[in-house]
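In the part that follows, the structures are each spelled out as structure tokens.
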Structure I
Amino acid sequence: MLGTIVALSGPSRAGKSTIAARIQDTLDGIWMHIGMDLHIQATPPRYKPGVGLRPVRLEDVRDVDGRVSYADLVDAVPAFYASLYASAAAHARNGLNVVMDVYHHDNYSRPLDTLGIAKRELAGLRTLFVGVNAPLDAIWDRRAQTWGQHRESVEEDVRRAVEMHDAAARALTYDIELDTAKLSPDECVGRIARRLADGPGTIL
């Protein structure tokens, strides 16, 4: 029997990791957590942040010492995403459920359609794409609590990146969307569980 994949997609500090942990704790079956953080850790330093390459305006593109050029990073992103989702697919095809903690956008130097790459890799599997987000004020409050980043005092490139992350996440369409400023982690998991019980989710 094939496993189910729940892909939680949203910007940093939206609450994806917390929801993923609660899914593992509360839903029936074995739920493997496969996310971007571990994939980024496994990426060679010169190619980091790999799948975590943030939205950027072309005029702001800068190469970073010790890393390959931005153009080379963009060239590698499709393979990074394909491999991340292929790993989830392999788990599901062996009967394990998977909860993914990921982020999608298409604000690279050229369109990459990373969500399309994900869907191709998960072909034939029961997958639920879940948009996880919160209002920008809530995101900034969480960034302040976690990293001491305050909207009024961070550098302009950080503030712009957070705003672009938010806009890029909201530009995509998901099977269901969760506002973590209004819903607790357990309420989010409850909605996911009900959606899974109501139907097959997306059969890709």
Structure II
Amino acid sequence: MAAPGARPSERNDGTIMVKRITPDDCWGAIVDVQEFFLSQVGSRPARSRIETNTMNLVRLLDYFRIPIVATLERPIYYKGALPKGLKRQLADRAQLFEKDFFDLTKEPKIRTYLARLRKKQVVVAGCETDVCVLQSCLGLLGLGYQVYVLEDLLFSSSRNVESAIARLKAAGATFLTYKTLYYELIEAVEGGGHTEKMLKTFGPFPDDLPDCAA
């Protein structure tokens, strides 16, 4: 992996090779969106917004048949389960794992599952930005994954997470928004837009799926 600040790779013709997210090479990570952490967010509208945004992400990834890994930090009796709405949305769309480490890649069962996926791009959402998201992203980068962090689908009990974000960027993680991901996935399917190929491959696109985070 190139060092931070290095130029992207060049093709033989001198043009720059830019990395883009593609459904075929991507999986999603939803990190520890649990009752305990949500209770520390503050206002009810803020919590509702996080849950809604995460559920919309699940729907978006599911439409493009992108595998999803959701994690729960132990002990579950203390940290809590997934919110009911998110649990229903994930249903059989995701592989759910419990973990004892902040870094999800330290769990042997998760690493084995990810190796079987054989996909090297990951989009990450969840909490806490400065703990489990940070450590998991560092672990994934260390394993050679291209890590894309959805900045408007992160949350933390801490108000100051700027240093964690700066560290992730320096380590090679790319930050983007839900809106950017939404359109990049559409663009990835032969030319972008709701093309015939997209409809033939994935079926009708959900009319009620928003293109921006709430």
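Taken together, the values in this text are just the output of simple stated rules run on the coordinates, not laboratory data. Given the structure is predicted, the values throughout are model-derived calculations rather than measurements. Cβ atoms are built from the backbone, for glycine too; each structure is taken alone.
Each of the structures I, II was assessed by mean count of other Cβ atoms within 10 Å over residues 92-99; the largest value belongs to I.
From which structure (I, II) was helix-only ellipticity at 222 nm (-39500 (n - 2.57) for each DSSP H run of 4 or more, over all residues; to 500) calculated, if the value obtained is -14000?
Numbers: I: -14000; II: -11000.
Going label by label, the one that fits is I.
Comparison across structures I, II (criterion: relative contact order in percent (Cα under 8 Å, 6 or more apart)) gives the highest value for I.
With Cα Rg over 2.2 N^0.38 Å, for residues 140-179 alone coming out at 1.37, pick the structure among I, II it was computed from. So the calculation was done on I.
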